[in-house]
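J.: Below, each structure is written out as structure tokens.
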Structure P
Amino acid sequence: SSKDSSPTLASKVDQLEGMLKMLREDLKKEKEDKAHLQAEVQHLREDNLRLQEESQNASDKLKKFTEWVFNTIDM
């Protein structure tokens, strides 16, 4: 009976080791994906900030130009 259970135990251990290896690989990939997404989010935040500043600058320039046009017409 013990001879019958040994191969079964060995095969179950092999199966568990295989599953553990797969889980470790999955975890590694998830961590890499997370790091990639975090870097992408950081770049998007930087781009967003830059675009907000550019938009504000364009708005300020348009306002000054509009004021200049009306002041010129008033003269």
Structure Q
Amino acid sequence: MDAFKSLHSASRIFKKSGGTHAAALFTLDEKMKFCIEDVGRHNAVDKVIGRGLIEGVNFARSFMISTGRLSADMVIKS
């Protein structure tokens, strides 16, 4: 549950505007690697995946959470 608190704390743009979604990548021990906010929930998830690929993240040892509802296509591509 600490991961959800971390995501909420890291959502700085949302706190100012109330108009963004956030997605974040965590290690299995719930340490946040990074958080990305965007006006679109799909975009936030895509950007987390893209940054993880660029940084060479081991996705098998990570998990992602998002503030937006997850559609089937978002789950499949994640």
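J.: Quick one: helix-only ellipticity at 222 nm (-39500 (n - 2.57) for each DSSP H run of 4 or more, over all residues; to 500) came out at -37000 when computed from one of P, Q, so which one is it? Don't jump to the answer; show the numbers that get you there.
T.: Numbers: P: -37000; Q: -12500.
Attributed to the structure labelled P.
J.: Tell me which structure, out of P, Q, gives 18.5 once Kirkwood radius over Cα pairs in Å is calculated. Could the numbers behind the result be given before it?
T.: Numbers: P: 18.5; Q: 12.5.
Derived from the structure labelled P.
J.: Something else now. Taking distance in nm of label points 7 Å out along Cα→Cβ at positions 8 and 32 for each of P, Q, which is largest? Intermediate results must be reported in sequence, preceding the final value.
T.: Details: P: 3.9; Q: 1.2.
Largest one: structure P.
Every number in this text was worked out from the coordinates using simple rules, so none of it is lab data. Nothing here was measured: the structure is a model prediction, and the numbers come from that model. Cβ atoms are built from the backbone, for glycine too; each structure is taken alone.
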